[in-house]
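I've put the structures underneath this note.
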Structure P
Amino acid sequence: MADLAEIQELLESVRVTLASSMNPDRKQLDQLHGELDTEIRTANKRLRECDTLLADGHRSEAIQLAEQEPNLLELVSILDFPELPEWNDFVAELGLTVTPELQIDIATDLNGAYADDEPLERLMRRFRVHSLARAPLRSRIDILRQIAKRDAGSAYWKDDLKSYEQARIRQIADEGRNAITSRNFVELRRLSDEVHKKPWSVKPDRKVVERLDQAMVEVRQIESVARLSSITAEFSEAKAAGDAEHAKELGDRWEELAEKCNRKSEAFQDAKEAVAPLYRWLRDLDQEEEDERLFAAELKKLQRALRSDQSSLEEIYRYYDAVAAFEGFDIPDAIQTRYEAKLIDIEKKRQMKQYMTIGGIGLGVIVLLIIVAVVLF
């Protein structure tokens, strides 16, 4: 097989022959055509071998075959010269066998395999470095999972991954026990995430998972109590700023988070005691708002009574007493003045009515006496 430089010289000879106005020597023509035909058929044979490997999922092996000298893709790019159809017409007229076309479609697939293999090669280098450096098994497994996913056609990586995962599961059992004993919550969370969030090909041991899950319940409860303290601090700041609306939002968040805590724990009881004054402040605010609403409602009743000519003194007294019963609320001066004026007005009308009644009685007595006098005399 010729090297790339020799093939370049071969194609140059083909171009010169096509461009020449003189009839070429038959022996030289046969030799030139035979060499070109051989190179193209050999390249096609290598392409078909690579295609078979790709079809079987052996991408790396196909690339290794293509990398042999001369590099197959470089060879194809040279042999795919534009004058080949003209050359085939030329030799056909002379009775020679036509050179087959290059199998460019296979070369295109092979070029795509190169693109896919580049990240795979980088992953494999990373895996080798991690292995030599004795990196944690979980880190090496993460890389191996990526390799197995990229090179899904190779069973080798899947088998390796299972072996690594089985060893890692045994490690997790030991690391989990140590983390539980030392109450290392950060490590427990990391192990729990690894067990539940990683794409295991080997199912983790059920007992190990259950032990971690049970420990994580306690971890989450402790973390929730810690977050309660943070909310309480923010709650206190809202109270100091007089921001009742934000304080109510924080109170709702506190109650929601408290549902996730162990309410019997000493830490939760301490958190509950710390937040109690803030809730009392909120309740006092709510009571003030309710009192304001009720006071305003009773005040309106009193105002309607004061405006009405039909209101009795007893009604006005009753409405006024209901308003005055609210501690911490002052009756507006305008309403107080109107109330006092209304009482005076009612009293005047009462006295006037009384005078009229007495006058009517006196007049009636006089008339009666006149009538008696007339009768008698």
Structure Q
Amino acid sequence: MNLYEYQAKDLFKKYGIPVPEGKNYEDLSKIDWNKFPAVVKAQVLVGGRGKAGGIQFANSSKELMEKSSQVLGMTIKGLKVRSIYIEEKLEVGKEYYVSITLDRSARKPVIMATTEGGVEIEEVPDEKIKKFWVDPTVGYSNFIGRQMTFDLGLPDSEGKQFQDILAKMYKLYREYDAELVEINPLVITKDGKMVAGDAKVIIDSDSLFRHKDIPENAAERTELEEIAYKRGYSLVELDGNIGVIANGAGLTMATLDALTLHGGKPRNFLDLGGSDDVEKVVGAFELLKIAKPKGILVNIFGGVTHCDTVANGIVEAKKRVGIDVPIVVRLSGVNEDIGRQILKENGIEAYSDMMSAVEEIVKVVNKQ
């Protein structure tokens, strides 16, 4: 689970990692900030907020309210800004980058650092990124901090601060079951202090039961995803135009890949699961009606889910939900012949082969 910047910085403060003074607000009328210059930061769980206008600077109370009003409520990459983080603006001297994440190939945590901070790490040449793999059976030691300081060529005044921050980052990484702890930029202010200008923390969602102090961030979901979540569906919005309903996460992912392979653009990921329930199928179509695709592909491999149940659900959805876009269905498995007959009687052709159904929906949608 991604944490918002303000949540990540709260964790940093808990571990003694220096951060600028700041406060999170959800209501403009509650703003009591009076230290300038200040930075207004949109709290969204996507990158690129600066380019989207989600980071603004203010030099007075009047300007602060104008910038806050501008940022709060804006939409960045489909996500509405529900809160803003206001903090003191740093006088930046230098910008570094440091992170700890899991190298799945090496099966070890890896520390990455570079003196080329303030930009996306992918844009930094690999030879300028210093890395150290931590043996999980041994853990972190002060030697690692000294080695990274030497590799980066930091002066003594910066090196001591860097080593202290790195040790605290690793402690946070381990104790909070993190997948990523990142500071970009790690700022050296003009008076020589090292401060986390930004903070990014991703925590393993399966470990949240151990971290009761961190609430699940519902705003990671779009409005449609939130509706689906509350109704018990696994749905992820995408930017295409072909709605997808399939049963099982693996089959749903394979369906998205097949659509893309054939030139289609998926509108969503919707895993129907193993439910053998007509109403569950109808509910899935209700969600897709909100998504407004140009066509819908239903891909069912019947096992726990019977094909005739899905067919009845599709027919019922057409009657009750009012689906007015083309529907292409693939049914294979338990009771597939019965399911296909039910659909045929209601004017819907069903395929037994996935690729045939994929090719058909792409062709139909592209003709529109």
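P, Q: which one has FRET efficiency 1/(1 + (r/R0)^6) of positions 74 and 250 (r between Cβ atoms, R0 = 30 Å, to 0.05), as calculated, at 0.00? Before the final figure, lay out each step's value.
On the way: P: 0.00; Q: 0.25.
Attributed to the structure labelled P.
For FRET efficiency 1/(1 + (r/R0)^6) of positions 202 and 306 (r between Cβ atoms, R0 = 41 Å, to 0.05), which structure out of P, Q has the highest calculated value?
Working: P: 0.00; Q: 0.60.
Max of FRET efficiency 1/(1 + (r/R0)^6) of positions 202 and 306 (r between Cβ atoms, R0 = 41 Å, to 0.05): Q.
For percent of Cα pairs over 19 Å apart, for residues 34-113 alone, find whichever of P, Q sits highest and give me its label. Walk me through the numbers before you get to the answer.
On the way: P: 38; Q: 52.
Going through P, Q one by one, percent of Cα pairs over 19 Å apart, for residues 34-113 alone peaks for structure Q.
For structures P, Q, which has the highest computed value of mean projected area of the Cα convex hull in nm²? Numbers along the way, then the final one.
Numbers: P: 49.8; Q: 21.9.
Comparing P, Q by mean projected area of the Cα convex hull in nm², the maximum is at P.
Supply the structure label, taken from P, Q, corresponding to Cα extents along the principal axes in Å, for residues 130-233 alone with the calculated value 56, 26, 26. Write down the numbers at each step before the final one.
Values: P: 56, 26, 26; Q: 56, 38, 23.
Only structure P yields this read-out.
Kindly point out which one of P, Q the value 0.85 was derived from, the read-out being FRET efficiency 1/(1 + (r/R0)^6) of positions 26 and 194 (r between Cβ atoms, R0 = 41 Å, to 0.05). Before the final figure, lay out the partial values.
Working: P: 0.05; Q: 0.85.
Derived from Q, not from the others.
Upon calculation of relative contact order in percent (Cα under 8 Å, 6 or more apart) from the atomic coordinates, which of the structures P, Q produces 9? The partial results should precede the final answer.
Values: P: 9; Q: 13.
For relative contact order in percent (Cα under 8 Å, 6 or more apart), the value 9 is produced by structure P.
Quick check on the output: -28500 is helix-only ellipticity at 222 nm (-39500 (n - 2.57) for each DSSP H run of 4 or more, over all residues; to 500), derived from one of P, Q. Which one produced it? Could you put the intermediate results ahead of the total?
On the way: P: -28500; Q: -10500.
Computing helix-only ellipticity at 222 nm (-39500 (n - 2.57) for each DSSP H run of 4 or more, over all residues; to 500) on every structure in P, Q gives -28500 only for P.
Computed from the coordinates by the stated procedures, all read-outs in this text should not be read as laboratory data. Keep in mind it's a predicted model, so treat the numbers as computed, not measured. Cβ atoms are built from the backbone, for glycine too; each structure is taken alone.
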